[in-house]
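A.B. asks: The structures considered in this document are given below.
Laboratory data are not the source of any read-out in this text; all were calculated from the coordinates shown. These numbers were taken from a predicted model, which means no experiment stands behind them. Cβ atoms are built from the backbone, for glycine too; each structure is taken alone.
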Structure 1
Amino acid sequence: MVNLIWVSMLIIGITVAAINGNIEVVTTAALSGAQTAVDFALGLIAIMAFWLGIMKVAEEAGVIRLISRLVKPLTSFLFPSVPKDHPAMGAIIMNLSANVLGLGNAATPMGLIAMKELQKLNRYSPNTASDAMCTFLALNTSCITLIPATIIGIRIKTGSANPTEIVGTTIFATACSMIVAILADRILRRVFSYRRWR
């Protein structure tokens, strides 16, 4: 559906430009947009590579294991059906760590691994998400972000005078969203559990 919308907008734009005799504007805009996209992509690749490198160093230095121990009470509370030493728990922690650093793209592979491992523990049908899967999806979508690295990178690329000024509001907004997601997950889990056994 999204592809259809984009193609429609593209065709309408080209048609209107041709009717008004400004077809060269479309060509100029397309080339300029492509150049801007490449510049942004290269800048973001550098930021992603830096933070992924930091995460790899942290993993090799045992910082991830330390974080894992620190958040184990929280993850045990949020994911009671997942055994503590299960591979899913490690993937969940890595995914949330990447999200905390504002690296949504880097969090995706770990999120896919976590879902694959959680599916192995799923006692429902393969087409039905388990409670742990729903909780993980809610956390992955709304995780608190302490360092919005990608957004800071975009602000730097666009010439922002103070690219890091969004850190405080980002922490506040993402903390609120994470609390709401956890509460909604707990409430909906009880509602549907009640209906299931009724």
Structure 2
Amino acid sequence: MTSPTADLADHLALDASAQDLLFRHARSANTFTDEPVSDEQVAALYDLIKWGPTAMNTQPLRLVVVRSAEAKARLVGHMFEGNQAKTAQAPLTVVLAYDSDFHEHLPTNFPHKADAKEMFGAEEVRHGFAAPQAWLQAGYFILGVRALGLAAGPMAGFDAAGIDADLLADTTLRSFAVVNVGHPGPDAHFDRLPRHDHAAAVITL
């Protein structure tokens, strides 16, 4: 594990243990113990991540918490083969979706712009706007899972249309990621892959 030089770490308001919990020591998990993730933990997670910013305060992300054995079996059926076993084994799985009717909440969430809702009258405009904002919130979600002291296993290998037609049928929600959540189990992590350094990733104009 690469540690920051002391002078860089000192510029952060978070103490070193919080920095490590959220970033340096945190890993995506592929196996989990059977220790459950409670409704209270999920509520605490959302109560934290809801404060992350989105454009025009649209907040399109919705968390579809898959708990029952029946719902989990249906979800596993829509996962690609390589993701089926770990999804079945995880104590909790959350489908991340965006609400394509997010604009209905704008009179409350963005009240200082009277015509905000009317800006999103066209469905294709709403989908195009909601998706990147929900992905932004997905980043908050993963950090929130880590803040609980848990691990997230985000996945993109699934049949989104199948999930939408099955678990999200008759809703305005559209799935875009599936995340297993829990305490890491045996052999949970792949080897850590390289990250770009400052010189490669930061451009100053």
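A.B. asks: Quick one: relative contact order in percent (Cα under 8 Å, 6 or more apart) came out at 18 when computed from one of 1, 2, so which one is it?
C.D. replies: 1
A.B. asks: Additional query: For the read-out helix-only ellipticity at 222 nm (-39500 (n - 2.57) for each DSSP H run of 4 or more, over all residues; to 500), a value of -10000 was computed from one structure; give its label from 1, 2.
C.D. replies: That value comes from structure 2.
A.B. asks: Can I ask one more? Suppose distance in nm of label points 7 Å out along Cα→Cβ at positions 28 and 84 works out to 6.6; of 1, 2, which structure was it derived from?
C.D. replies: 1
A.B. asks: Out of 1, 2, which one gives 1.12 for Cα Rg over 2.2 N^0.38 Å as computed from the coordinates?
C.D. replies: Derived from 2, not from the others.
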